[in-house]
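Engineer: Scrolling down, you'll hit the structures one after another.
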Structure I
Amino acid sequence: LNVQHNCFDGCCKMTHTQCHYIEFQETSHYFPEVSHSELNSYIINAGAQYSVPHHCDFSQQVWHEVTSDKWADGVSSGLQTWKVVCPPKPQ
């Protein structure tokens, strides 16, 4: 399973903190990277299908083939629901 930090609820930010090196020399350019908050909350990334049989066993559901259109509709619907139920926290 692919488990990731819940950056949405944790209000994690992208910061330019990772230094860019050229030929082992530090430059003044920085790459963006996620600075995670201390929130102890994680999500299961069901979209990362590294082991389909394991996902099927884990969820104990009967799975049917999902077309790319149904997949896109499901992601869109889920995101809309998530933003209504869990609006971004004020900063």
Structure II
Amino acid sequence: MLTGKFPLNKPILIAGNLKEAAKLGKRGTLPSAIYGIFSQVGATVVVIRVEESENSDPKLKESETIQNIIGGVNEETGEYIREFKCS
């Protein structure tokens, strides 16, 4: 379901619409985060899903997944960088 409507590495707009957000399903942290945002304030949210690591070590899995989100740190500026696979 998510791969069609909310593909990986592609910005998707959810403009304050709980019906649209419901298409995220119930798995993972994103649905509850979106619901939390929309229940407090009308908002426009841009969702970019990234691949979750398949590493069996919980610490490495979390670290690798976070790296998929932020990419890394620019050594010159100290800023987080992310190069999207798709645009």
Structure III
Amino acid sequence: MKGLDFAKTTLVGTMAVCLLGQNLMKIAVFGSLGFNPLPWLPVVLAMMVTGFVGTWLGALLLGRLYEHRFRLLLKWAMKLIAVTLLVETLI
């Protein structure tokens, strides 16, 4: 992340497009394997609603965060995720 000197909105937008592409590929793969999403429809709908709410709140928060604070929070979030993955692997 240190080598990337993007503005916070550029970084978040790039990540959003990458995740959209990843999710579209998952839909295509699961669909080609014959996955039936109907039993999971309530869960999928709940995930969509919480996704929209999270996007709305994230946009509000992103607009209010200073660039330096955003980078600091992102750095610590990445470290926390890395430590969590490491601990889960070792246990």
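What follows is calculated from the coordinates using simple rules that are stated; it is not laboratory data. Not measured: the values here are computed from a predicted model. Cβ atoms are built from the backbone, for glycine too; each structure is taken alone.
Engineer: As an exercise: distance in nm of label points 7 Å out along Cα→Cβ at positions 13 and 77, calculated from one structure in I, II, III, equals 3.7. Which structure is it? Could you put the intermediate results ahead of the total?
Structural biologist: Details: I: 3.7; II: 2.5; III: 1.8.
Label of the source structure: I.
Engineer: Out of I, II, III, which structure matches 1.38 when Cα Rg over 2.2 N^0.38 Å is calculated?
Structural biologist: Working: I: 1.49; II: 1.21; III: 1.38.
The read-out was computed on structure III.
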